[in-house]
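Below are structures written as structure tokens.
Nothing in this text is a laboratory measurement; each read-out follows from the coordinates by a stated rule. Being a predicted model, the structure only gives us computed values, none of them experimental. Cβ atoms are built from the backbone, for glycine too; each structure is taken alone.
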Structure I
Amino acid sequence: MATPEPNPRGQSQSLERGLAILASFGENRPVLGAVELARAVGLNKSTTHRYLSTLTNLGYLQQDPCTRKYRLGPRVVDLGFAAINSMEITRVAAPHLQALSDETGYAVSMAVLDGTEILYIQRCRSAREDRFGIDLNLHVGSRLPVYCTAMGKVLLAHTDGDQLRVLLDRIDLARRGPKTLTAREALLAALNRVRQTGLAVNDEELAPGLRSLAVPVRDGFGDVIAAVNIAVHLSIWHASMDSIVRRLETSLRRTAGEISHRMGYSASERR
């Protein structure tokens with residue numbers, strides 16, 4: 001088999017194209033046809049078909065025999081979970097997050113920033129969720145918009161200024177819940193408060209009835225590498241946001257501090 005020609009930057013153009021096809025799929029576009037994919041990656045139809053055939057044979061894509069459309073295959077899922085499980089922070093954080101969920105009785109999660117989304121890398125469901133029949137369909141590997149989640153606001157607030165501006169330019173501040181911040185100035189003001197207090201809240205910004213609070217997790221250099229949250233649904237606890245923060249903030253900060261310490265962070269030696 002001929003070796004693919006490298007592009008001018010010294011990278012494999014074939015590999016870039018294959019990965020671009022895989023990256024075209026997402027939560028809002030789980031199934032795509034060949035024409036849609038060709039348009040998305042800027043290739044002609046015949047070239048796209050060759051890539052699709054290769055990726056399907058390797059198990060990275062699956063084709064529906066009836067519609068002839070494609071979806072991500074099990075090999076992609078395996079790679080995703082392998083990447084998440086290889087993160088040191090997931091192994092370090094797991095017992096602390098479970099202990100926090102057991103202590104408070106609420107769902108606890110941890111996420112990292114991935115472009116304009118947050119990526120869930122740990123999630124501990126609570127017994128109360130099951131008892132009240134609440135299913136938010138969130139799990140390890142889930143993604144949510146960064147601007148209307150408490151963890152997302154923590155991660156945005158600690159993003160460098162230039163990078164933050166680039167990210168905000170890419171975000172459509174669409175209304176997701178009854179209190180979504182849809183004005184850029186309002187979001188920037190909220191991020192400034194997060195930087196000052198180290199705490200972010202989501203008061204029905206993502207979905208009706210859903211509230212959460214989040215704080216950062218830092219590494220040995222003091223950099224924010226993840227966020228941890230506690231989520232509360234109004235059907236479980238119909239209290240004000242201030243009451244929820246007063247009740248849960250201390251335990252949440254303690255847990256994030258324990259994880260940060262395990263990751264090498266020391267507030268007294270912060271560089």
Structure II
Amino acid sequence: MALLRVDFSSETLALGTSMTVVLPERASAQIGITGHDTGAPPPVLYLLHGLTDDDTAWTRYTSIERYAAARGLAVVMPQVHRSFYADETHGSRFFTFLSEELPAVVSSFFRVSTRREDTFVAGLSMGGYGALKWALREPARFAAAASLSGALDVAGMQQHDDRPHIVELLGRVFDRPLAGTGDDLLHLVATADGRELPRLLLRCGTEDHLLAANERFVAACREHDVDLDAAFGPGAHEWSYWDAQIQTVLDWLPLKN
């Protein structure tokens with residue numbers, strides 16, 4: 001794989017930002033790496049970071065580059081700071097950046113597929129929330145979307161979590177009631193047409209502090225007949241769990257090559 005840290009100017013954010021990208025290449029001479037490159041534009045996974053991370057976290061703390069190499073998969077990891085992948089009330093338009101500008105920038109910089117059947121999104125924690133929000137709001141863009149240990153009930157967090165740093169964070173990002181809006185995943189599930197949605201996957205550890213939120217999301221999908229591949233097992237909110245589970249995600253993706 002080719003590994004790139006791309007610093008570029010965002011018109012939406014009106015500032016310089018970064019993304020980390022891995023791209024397939026033939027690697028027959030590289031010991032210990034199996035490269036897979038068909039010559040066609042590769043499928044692409046948008047892989048989203050968590051609240052305390054940046055665009056380098058997935059490559060620093062997991063073997064995503066090696067896992068993607070064997071599958072001929074391009075991986076795009078954007079930086080969005082502590083934005084919850086939202087258009088912030090007091091800040092920048094990060095959801096607009098993610099959903100509109102970033103795919104256009106990626107297509108202009110790199111030769112990757114833009115077909116729905118080749119486009120996927122996944123993330124961990126805050127990024128799990130961002131991945132499912134993007135997929136539920138723009139189902140025609142993705143063939144599959146996955147959340148690992150996702151913060152999937154931000155509306156409930158806003159209503160019931162009285163920790164000062166969470167209150168301050170959600171107030172800065174949203175500063176408006178979230179229940180019943182496009183930033184409320186349970187609302188998006190309740191109003192979705194299940195026939196139009198991409199494949200959805202959820203994994204969360206049973207020792208994770210976000211377990212209850214994930215269980216509520218699973219219950220909402222069941223109530224509204226939204227097909228979801230969900231599983232819980234031993235694990236906490238940490239990188240050894242996510243390194244294992246991102247392999248589950250990659251095995252599950254409907255890759256055609």
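On mean count of other Cβ atoms within 10 Å over residues 110-117, which of the structures labelled I, II is highest?
Max of mean count of other Cβ atoms within 10 Å over residues 110-117: I.
Could you tell me which structure in I, II was used to calculate Kirkwood radius over Cα pairs in Å as 18.4?
It traces back to II.
When helix-only ellipticity at 222 nm (-39500 (n - 2.57) for each DSSP H run of 4 or more, over all residues; to 500) is calculated, the result is -14000; to which of the structures I, II does this value belong?
I
Tell me which of I, II gives 23.0 when you compute mean count of other Cβ atoms within 10 Å over residues 70-77. If you can, show how the numbers build up before the last one.
Working: I: 16.1; II: 23.0.
This figure was derived from II.
Quick check for you: by FRET efficiency 1/(1 + (r/R0)^6) of positions 46 and 246 (r between Cβ atoms, R0 = 30 Å, to 0.05), which of I, II is greatest?
Answer by largest value of FRET efficiency 1/(1 + (r/R0)^6) of positions 46 and 246 (r between Cβ atoms, R0 = 30 Å, to 0.05): II.
Please compute relative contact order in percent (Cα under 8 Å, 6 or more apart) for structures I, II and give me the label with the greatest value. Spell out each step's value before the answer.
Working: I: 14; II: 17.
Going through I, II one by one, relative contact order in percent (Cα under 8 Å, 6 or more apart) peaks for structure II.
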